[in-house]
Structure 1
Amino acid sequence: MLRPTQLTRDSDPILIEALRPILNASLPYLTKSLGWMSAVEQHRWWRTEDHARVKVFLWRDDERPWEPVAFSMITDHGDFASPFFAVARDHWSNGYGDAIIKHYIETAGKPLRGQQLVSNGAIRKLNARNGWVVVRKSTALWTNPDIEYLEHPGPTTTFPDYDAILKGLDG
């Protein structure tokens with residue numbers, strides 16, 4: 001079973017370092033250009049990150065708890081949140097994407113906005129299956145035309161049908 005561990009400002013540096021190889025390997029699949037991060041840069045980023053706005057999770061499988069398989073990050077922007085996640089290449093096609101997406105939708109607790117590469121068929125399929133909707137494609141000359149902008153309404157809360165319950169009580 002896949003399990004997230006939420007990292008905090010005071011988390012063991014080994015856990016922060018465990019994110020780095022997964023992040024660096026995912027760089028070609030991102031919509032934003034990030035440079036390869038060294039261990040020193042990773043820890044500097046972690047120390048300066050606004051932990052009141054950002055939640056980061058390291059994911060491990062119960063079968064191999066010593067081996068990080070993914071990470072996810074949710075940034076709160078006030079009215080919406082934006083997620084980011086990556087699965088270690090050795091663990092692609094293990095079904096982890098759906099679990100991670102469902103987790104960050106629930107954890108965000110509000111509408112979400114994000115981006116995806118048109119060329120990344122796997123993430124497009126995962127996002128569509130989990131309720132993300134493409135709201136526009138990048139059309140500006142100075143941006144990557146391979147990017148789609150997404151929105152998700154956030155977690156769905158279903159309430160009992162109180163009218164039906166009261167009607168039933170009234171007979």
Structure 2
Amino acid sequence: MNLPSNRHISFILVGILLILLFLGYTYYADAEAIQNVYAEIEGINQINAKITSAAITFTLNITNPSNRNVNQLSSTFDIYIENNFVGTGSFFDHDIPAQTSNLKQVQINVNYGGLADSSIDILKNWFVGQDSQIKIKGVITASVLFGLTTTSHKFIAISS
């Protein structure tokens with residue numbers, strides 16, 4: 001019977017350690033790239049009014065300033081105007097190459113109850129010459145580690 005020598009075992013252990021270090025670095029770098037992704041509203045494309053709510057389609061400009069591609073980016077979020085909940089939105093499976101921006105159409109559902117409450121606050125701000133604050137709270141999720149797993153983080157975006 002031929003037993004492996006200490007030298008063979010050492011090579012195997014070093015190989016396993018190098019693979020684990022590579023995978024750890026890849027996961028960390030992918031997750032850090034997702035932290036830097038941001039979005040800006042480019043414009044409203046369509047408003048489809050219903051009896052109790054409205055569906056608004058708008059274009060987001062999603063930017064990836066990092067040196068790594070972001071794959072299968074998805075997000076779900078709530079929208080507030082002057083701290084009044086007005087609706088929800090989401091987008092799914094969007095790839096953004098490194099150091100680029102992409103346009104993505106997003107549909108949000110707005111309920112009229114929250115919009116009515118925020119309309120009063122918007123009018124109050126308008127009379128005193130202030131802009132109304134729009135806040136988006138949500139979670140961004142993306143594929144990392146060669147698509148083997150995902151990572152996510154919470155975000156808040158506030159208009160100025």
Structure 3
Amino acid sequence: MKKSLSIGIKGDVVLIVAAGEMRAGDCFAMNECLLPYLDHVDDQKKIYIDLSRCDYMDSTFIGVIVALTKKCKANACDSIRIVNPSEKAALSMRKLAGIDEIIVVENPRPGDIPVFRLINDPVSYTSRKNIELMFEAHQALSQLSEENRNEFKDLLEELRRVLKGKLK
């Protein structure tokens with residue numbers, strides 16, 4: 001399956017469609033588009049993430065969804081819903097205890113919303129805001145369970161060290 005991450009906005013609905021394997025770079029692309037938009041809207045948005053064709057999600061992708069869910073409860077979102085997650089996507093979320101934090105619906109995605117593909121930029125791995133995003137994602141996962149805290153302890157320490165250094 002070809003990998004793609006797409007986004008569409010219509011009315012009060014934001015639709016994200018993930019296909020194939022979702023990794024940190026996809027989070028960076030989503031962060032470039034979605035977060036600035038949500039920071040500048042006046043009305044509450046409903047975010048739907050269609051994972052029906054998602055084969056795999058790394059911890060950063062899952063952590064970003066969990067962190068975004070927590071942010072939305074306090075800010076510009078009415079809700080975040082995972083739509084029809086594939087077995088593999090649901091398993092990935094369950095492994096990291098992320099599924100308990102997220103509303104999962106077994107319905108068709110909302111309406112006819114045209115989407116456009118987000119493009120990964122390999123340079124984005126060195127940007128401060130994306131390293132902060134990785135830190136925030138893994139911190140959100142670490143708050144979910146002791147197992148996650150142990151799993152991501154070293155990564156969080158390394159990300160802290162990098163963030164204390166000189167980055168753009």
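Every number in this text was worked out from the coordinates using simple rules, so none of it is lab data. Keep in mind it's a predicted model, so treat the numbers as computed, not measured. Cβ atoms are built from the backbone, for glycine too; each structure is taken alone.
One of 1, 2, 3 was used to calculate relative contact order in percent (Cα under 8 Å, 6 or more apart), giving 18; which? Checking each candidate, the match is 1. Set 1, 2, 3, criterion distance in nm of label points 7 Å out along Cα→Cβ at positions 17 and 89: the highest-scoring structure is 2. A value of 1.11 for Cα Rg over 2.2 N^0.38 Å, for residues 57-136 alone, calculated from one of 1, 2, 3, originates in structure 1. When you work out Cα Rg over 2.2 N^0.38 Å for each of the structures 1, 2, 3, which one comes out largest? The maximum falls on structure 2.
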